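Some structures to go through are shown next.
Every number here is computed from the coordinates shown, using simple stated rules; none is lab data. Please read all numbers here as calculations on a predicted model, not as lab measurements. Cβ atoms are built from the backbone, for glycine too; each structure is taken alone.
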Structure 1
Amino acid sequence: MNPSTGEPRPMLIGLAGQPNVGKSTVFNLLTGLSQHVGNWPGKTVERREGAFLHEDSHVRVVDLPGTYSLTANSPEERIARDFILHEHPDVIVMIADAAALERNLYLLAELLLLPAPVVLGLNMMDVARAEGIEIEPHVLAAALGLPVIPMEASRARGVAELASEAVRLAREPAAFSPSRPEIGEPHRAMLASMRASLGEQVPLPYQTQWVAMKLLEGDREVTALARAWLADEAWEKIAAILAAHEDAVADIAAGRYEWIGRMVRAAVKRPRLGQVSLTDRLDRYALHPFWGLLILLAAFTLVFALTFQIAAPAQAWLDTAVVEALRAWVTEALAGSPPWLTGLLADGVVGGAGIVLTFLPILLMFFIALGLLEDTGYFARAGYVMDRFMHHLGLHGKSFMPLALGFGCNVPAVMGARVIESRSGRLLTILLAPLVPCSARLLVLAFLAAAFFHEQALFVAIGFVIANLVVLAITGVVLSRTLFRGEHMAFIMELPLYHTPNARSIARFAWANTWSFLRKAGSLILFISVLIWALSYFPGTGLEDSYLARFGHGLAPLGNALGLDWRLLVALLASFVVKENAIAALGILYGSAQGAGLADTLAATVPPASALSFIAATMLFIPCAATIAVMRQETGSWGWTLFGVALLLVIALGAAALVYQACRLLGFGLG
């Protein structure tokens, strides 16, 4: 019962599972658009919540972070277990990969020690069958003593049954009587002694059995809690038991693996020895030192080719047929209004922030392509293929995954550096992450390349992306051999099985990321657009005499070296808040001529050499404000953050000057 309203409290379901098991797909299918995203209190880990109605039951779902276990070794593991202990979910729905059942059952073994009934969703049954693995869900359910639902979430199969079973178990928790793993025989008596020593001193919501087990595992967080709960004499007794049985953790793991073995033997039939699976056949090429690199290059080339061939025409149409038409209509409708009001709405709002509308086709196509790579299971292979290359930067393949995230956004790329064990490797990854062209930079690149270079736009864009990665490599080598001493560690990561891509999952991924961009960046772009318009309009004697022009002309010496006029410099500076502001600023400062779109106006106004210089500066310029804030958070140092900003500023301006001066020497595109 909800104490504030007197109405029944919605059922609370926690959605748990290891990474890459399809948990997010299940969450999206259950909650649809009834979901919101925030952060866990005091953490930078994302918290996703949603709701759905099942028959007459209102159900709230919390998508827990993907985690392999429930120890306190990472924020994700602490969040998952603290949710179960402190938020008292009615049921935990655990999603498991049917093709890797043994590994997934280890997490289930830990979940069963916590005070919440569990339903097991056996996902990717189709993938398991393709690998020659046969599973009998009803036999596994009987062995485990809990509901087991076979699923193919990518095709929305089994999700309704999973929801029904979870609601049923939440209504009848007394019916939950699972088979739980036990500690290995040599230490069972000692565990009983530990429970007796703890006695009644373990406060709710913690349970004595779970606390005793975690103490034997050496869990630092539970050890600190127990030290606070117990009197000195009682703690000394516990400490003596732990000191005498340091090997108990091995029997805990042995007990769980013995339990997992029994469950699997009962319900799983493996392929015959020597049978080669589809994943093995594909990985002969995808993980090959030579063919793997070619496939990786082809995959990213495909992303940009799709963006230009499909999204660029739609973007151009929106620019001319919608944005410019709307601006002309606003200008005509306000013909009798004060000039400043007409300029504010037509140029500041429509001409500036309205350009965001033209980003939608490019963003959607980029995230669809990225979602396709991730949904098939290929994205993880990219990290393996790049491991040898990353070692030259003083890093290893594990750093490639955060850096690869940078193609979507530099913020999660910086945050993803947490997976790097060494501090030097973590810092180096954070400093290099902003050199990866994020989706916002790629969006600006797609717009500018198409505007300036038309039929050659694809080649120009790919060239700049490759140049960015070359600069990243050179910077990494220099930093790793000067400021850092890269730690060369073995690269260990899980490679998921290949999956047949699901159009619904990819569409949801693309739309969620595009909508996130619109929600977060839209208001900032609007604010900056209006600010730039105001500075370019007042004191009202013309653009060349505006406050913005005066500021821009003060940067003339720098502009001369880079081949950029003051308007391009101001647009570059505007991109600091969000990268898309560069386009919004250009829309205000250059406007349009005789109904032409912004792209046509830029092509007629800016020489090709200056265009190349501006694109080079934009691609390498200091990251957006949000990325800088996260860099400060993750490094814990303003010194390292400001060093990273200064480094990128020097690289961007140096590259732009180099490009422009090279064009001058070659006599290319100067007028």
Structure 2
Amino acid sequence: MKLSKINSGTVGSFFALTLLIPQNIGIDFFGINLEDIPLIFIFTILLIKKLKNLNFQAYDKLFITFIVFFIIYTTFFVQEVEIFNQTNLRFYFYFILAYLCINLLLENDDQILHFFSPLGFVMVANFIVILFQIQLPGTIDGWVSSNTDSINPFTSGRLGGFQGGGPNVIGIICAVFSLVCIYKILSAESLFKSIIVDKLNSFLLVVSLINLFFTFSRGSYIALFVGVLILILFSDKLNFNHKLSFFVASALLMGITIYVFPGIFLKESNRSFLNSLGTKNTEIFIGTGGGNYVKSVYKEYLITLEDDLLFEEFNITYSVEDKEKSLVPENEDDLGPVSGFLKLEFDYMDNLLPRSIVSFYYSNNGSTWNQIGSDHTSGVVIDLIENDSFFEVGGWGDGQSLGDQYLSGFIKSVIIQTNEYERMYTFSKQKRDVDYLLLTPVNKNQFEEDVVYKNNSIGLDRPRNYWVALPNEVNLSKKDFEIIIELNLNSVPQGHETLFSQSSILRLNENFNDQSWKWSIIDGRMYFFWIEEVISGYSNFVGGQSLRSGKLISNNGDFDSVISDFSLSQYDEITTSHNGFLTMSVEYGLFLISLIILLIIYIVLKNFNKSNELELSVFLMFLTQNLTNDLVYAPDVAIYFWLIPIYFLSKILRVDN
């Protein structure tokens, strides 16, 4: 390849090629694999070209000063000094590669646009993935299946891309290329004529928008909106009224979209919780070291895993001293007796947002409540099926409590409360057949044998023996409500046990005989299950194994909660939901990253004008999504990410020969 023939379009083609090679294939030499070869090749070519035409200007000197300072700081001002740290080396590589790319761009008088244009091939390839729902070996590669039998692309999965970074990475790539296509249209003399005449650009715009939609990446959607907003602000083709109309239409479209697709935009997210953990582990000057974010921030969670499993899945090891420290209270005893109050809070409508919120609480005195984990939502409004039959304490033999997994202990009272209704049911011997009934599951009649009572509370038995039924005086469908249970358990439930439910299939009314919902506890974690159609059963739920869910435990006989248990099902949760600059702050210290952020702000403000409208739009898109996803760590995005700030810096400092 002749060095004189290299231009920004050629370099962009190599970048695009890396996005079509699945990750971790081939070499595995010091972390280098087949997808890295195109970047290493073009890096070598550009470096040779730079060395052959060596000419230091202010821009070159400043960059060299920065990269030397960055290398020294990230190597030695960390807790774990490691000369050949793979994460550090990747940062150095992408910084230098971006520098060489911008040097080439300025020498050839090219445009940033040329680096992004070859992404059209990536869009077409990923569109084929969607059409044929092609699944690749990785867990978040190709078409990421939702594990359903449906072939409907709207419900059967989402686009993860070839590159291995998952839906959020391919999402921002689709969003950026969509913006490039929109920029070409807005730059044409006639907007409508451009759409018709430049058929290839129009086709690729449609394809990239379809790809973007099927990533179901909320951050990428928002990033595209930010980019288009900047283009519209700078556009000379649109007058003030057109721009105002765009803003109003965008606001209406966003509102309508949220209400039409609430499950995408309003579903619960762990990001705020995970970011708070990262913030707590951030030091001012000393970082944990490149690649040590997960090891440091989630130590209390990961340390519960077996050493072999921890090393195999995360390549992490902890010292004996680390293992002796834990978030779990010293007096935790899940197998010992425990008493207190548990509460389910169901918020049918989250203020003006079209979604329902479910929360769980515990109390040891009935007045001071502590939340178990965080709020839970599926992102949609939960319309509970009406069922006017009995409420149930615990479960009975309808499949809710399988085998010997049943609520074991004593129940003293239950409170059901809505905005218009409140009723307390007590379980003393005197209140039998008044506040509650004991029914047999087989014949569904009154249980006549002896029952154990203690301190005005009733002992629960296997549901196949008898079950506790409460008269139903209120319709809870489409309402806010609370369920409070006072109980004394033999231990914190370790199986799958039902605490309370509105799922009696006893037919009291010909119009209502469906099961509706149940509040369960599985291995100490709270769940809320509900039925949308009887044939699918309890396939819908919130709560569970998320780090933000919390686990109920016993602490000296009182209820308590922890969030320290970890399972491999949470792998994606702790590795994909980070603010990129927060991750860097943990690994390299707040001081260094603050300098980088301040420099970025300075060069963006210095270049905030119409001549840089595309560059500003693209970079602000990257910054927007980097708030919720660590794009600066994603190999497939990092090179594009650093191109523009280095380009802006060169425009400020570079001088003519």
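What to note about this one:
- At a computed -18000 (helix-only ellipticity at 222 nm (-39500 (n - 2.57) for each DSSP H run of 4 or more, over all residues; to 500)), which of 1, 2: 1
- Of the structures 1, 2, the one that 70, 54, 37 was derived from, the read-out being Cα extents along the principal axes in Å, for residues 250-537 alone: 2
- Among candidates 1, 2, the computation of P(r) over Cα pairs in 5 Å bins from 0, in percent, for residues 186-305 alone that gave 2, 8, 11, 14, 14, 12, 10, 9, 8, 6, 4, 1, 0 used structure 2.
- Given 6.3 for distance in nm of label points 7 Å out along Cα→Cβ at positions 162 and 506, calculated: source structure among 1, 2: 2
- Answer label among 1, 2 for the case where relative contact order in percent (Cα under 8 Å, 6 or more apart), calculated from the coordinates, equals 10: 1
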